[in-house]
1. Given 15.5 as the derived value for Kirkwood radius over Cα pairs in Å, which of the supplied structures P, Q, R does it correspond to?
2. Computing distance in nm of label points 7 Å out along Cα→Cβ at positions 26 and 90 gives 4.2 for which of P, Q, R?
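Every number here is computed from the coordinates shown, using simple stated rules; none is lab data. Worth saying up front: this structure is predicted, and the values here are computed from it rather than measured. Cβ atoms are built from the backbone, for glycine too; each structure is taken alone.
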Structure P
Amino acid sequence: MREVITSVEIRAKKEAVWSTLMDFPAYPEWNPFIKQIAGRVAVGHRLQVHMTLHKGHVSVFSPIIDLVVPFGELSWSGHLWVPGLFDGEHRFVLESAGDGVTRFVQSERFSGLLAALWGWTLRSQVCAGFESMNQALRERVEGR
């Protein structure tokens, strides 16, 4: 199993951060990593997620929502072609960091046969994407 975890502290309450994360139609305005999300935010529902992974190439994934905790966590999971080949679980977690500050944690856990072949290049691309989104989210929320 491979995992990428990033975080950023945002000077705003969890409700403000959550509101921005759930405003999927506004993603093209601010999000350099996840360009678009479509779908209903409810456990068991499928999303359509457009992510920029490699040299501006946008990949489309269709994960299923596993968990929704308002103002706390959104997670989804999906796989490449067939389950067990290359699976991923993506999480957005909001944690109170005191004094009206929220820690936003974004992570992805990869598993499956191809995860063992997962190279440093893919890991660095995913990490860079997460970091760019984290910073853009902070700027978007704090700029309100």
Structure Q
Amino acid sequence: MKNFIQTKTAKTSYFIIGMIIITAMMFVVLTNSKLTASLRAPKIVFKEEVHDFGNVPRGPELQYNFRFTNKGSAVLKIERVQTSCGCTGATVGEKTEYKKNESGEIKITFNTQGRSGHQEKIISIFSNDPETPQKDLKVKCEIVDPGE
């Protein structure tokens, strides 16, 4: 046995086995650190992501609030909101940071003046949620002419 341990084949075998063990240990450590990091991250969760106003007359400004909660462990930061059209407004208010399990809302306004037919508008929410740094919300409606 002593002679086998000193052979080139045995040394190569031990080296390969050692490398496999080291690689497996590194994989476990890296996987767990990514898992741990994702558990410590913020996570924005909306109660709903689409709101349908239904049939509405042309003219009034429509309003809706999308509610969200930080389901992560770290502080959620709403960095900015952006709309797909000038006829749509979106604000997060003065508060932009939310602790674990804290809720907030994105206030949406949609001006129906000068529009008709089916409308769909996208509101993009940018945050520090590493899984979804951009979350798109949608408002839609069917604008009907009051004279029709």
Structure R
Amino acid sequence: MTASRHATSGRLRLYAQDEADLAVISATLQDAVLTIGDMAFLPRRRRFALVLNRFRWEHLADGSRRKTAERVRTGLHFDGVLKAEARHLKRNMPEAVISLLAITHEAQENGNVVLRLVLAGDGGIRLTAECIDVVMEDLSDPWPARSVPSHG
């Protein structure tokens, strides 16, 4: 895992090139929210990109109740993407808000990999890619979150 944090702003930047790296990015993005219009597949560039509002779980990691829950605007892109498919998404409603639960992967016999963005409400995005090549980068300063996500 290659990671960096901007010293003055605390912005996080993560790179994934294998399944362990991808698991870290998945955990970091758990409970991120975005609109359907904040996603794009760019077939000529073989890139799938999205912008999300991620919950800063690492900010609460020390267990301090005095800290304020925060979200931050974050960019995420997958390179080497050959195909993108959506399931149970209302693509005609670009302002519809969706929640990202996890990112999983599955190796294919032909050497490609299937990356799945698991969304709340049984929605999902399936990316067929040449390999795991993912970049996540915070784009803004954090702001107070309305609440802490809960999974009852």
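1. On the way: P: 15.5; Q: 19.2; R: 16.0.
The read-out comes from structure P.
2. Values: P: 1.9; Q: 4.2; R: 2.9.
It must be structure Q, since only it matches.
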